[in-house]
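Take a look at the structures listed below.
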Structure 1
Amino acid sequence: MNKYLELGQIVNVKGLKGEVKVNSFTDDRTKFERIEKVFIKQKSNLTEYEIEKVSYNKNQVIIKFRNIDTIEEAEKFRNSYIVVDREIFEELPEGVYYIADLIGLDVYTENNEYLGKVDDIFSTGSNDVYVVKDELGKQKLLPGIDEVIKEINLKSNKIIVNLIEGL
């Protein structure tokens, strides 16, 4: 498991006073309101910044960092990622996982047939969809429902699935 979790990506600036527009990666974008400090990840460098103000515009989070007061200063963050130490969040309930922890896990059927690795996970509104990619790059889309996802074991880096009819 990674020490840090990506909460979003800075995609643009807003206004002239150093605010940035962030595409949130969380299911609850109000988490930004409860965080005092974050790291901005640029290439492999992490720099800590204090959040001064959080607001919202359509589906984006608008963040003002302390001591970033001009459009020129904020512009340097474009395409950077906002990350936090996972320790600041409470432990997740049983059966709930961070997507970052599931990416890269090996996926097997209940008959121990290897399907590939989790390449991505996206939400359709009613459930998540696991994108599993095999060694040849072929994708299989698996709905994140109990009937299909039978077991997730982070310690063994493995997901066991039931391929219901139609998959």
Structure 2
Amino acid sequence: MMAGITGTPGTGKSTVGRILSARGYPVTEIADTTGGYILEHDGERDTLVIDEERWAAEFPHLEGFVVGHLAHLLPCDLVVVLRCEPPVLEERLRRRGYSDPKIRENCEAEALDVILVETLEGHFAERVLEIDTTAIDPVTCADTIEQFARGEIPPSFGSIDWSRYLGGYE
């Protein structure tokens, strides 16, 4: 089984991936796999643009967890979407040294449910779990992901609404 862990940058994907790896699960950080698929560097958005379709089509079906903000584009058996309230996400990204425009772009994407919508477009709803990481510790998040992967908790999504933050990042 290949399970994707996706979300906007700063939602906790890598931290949870490290916890799952320490517990003995195979974990692949997908940021390391996109290099050969770069089409251009969008300097205005400070973003590498990759050939997502070709990358996803050529990505091997792995056992374990694939972790990264593009994991939902892969043919995963299950997908977990990590979410974070925009003001908390803003602080996390600021601590990482993100530029103000990049922070704004990511917080707006989070408030608009961009990754959740893309996930639901590419996967059946019964394969998707959405977790709010705003106030839970990474160990609890990893525990929840393990339970979902084992079929012990049902899929769930759509209860998070941060649309009230739209327009707050001008």
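From which structure (1, 2) was Cα Rg over 2.2 N^0.38 Å calculated, if the value obtained is 0.99?
Going label by label, the one that fits is 2.
Hey, Rg and Dmax of the Cα atoms in Å, for residues 100-139 alone derived from one of 1, 2 reads 10.7, 30; which structure?
This figure was derived from 1.
Could you figure out which one of 1, 2 the value -1000 for helix-only ellipticity at 222 nm (-39500 (n - 2.57) for each DSSP H run of 4 or more, over all residues; to 500) was computed from?
The read-out comes from structure 1.
From 1, 2, which structure was relative contact order in percent (Cα under 8 Å, 6 or more apart) = 18 calculated on?
Clearly, the read-out refers to 1.
18.1 is what came out when mean count of other Cβ atoms within 10 Å over residues 20-27 was calculated for one structure; which of 1, 2 is it?
Derived from the structure labelled 1.
Where does the value 46, 31, 28 come from, among 1, 2, when Cα extents along the principal axes in Å, for residues 76-155 alone is the thing being computed?
Answer for the origin of the read-out: 1.
Read the figures in this text as sums done on the coordinates, not as results from a lab. Computed from a predicted structure; not experimentally measured. Cβ atoms are built from the backbone, for glycine too; each structure is taken alone.
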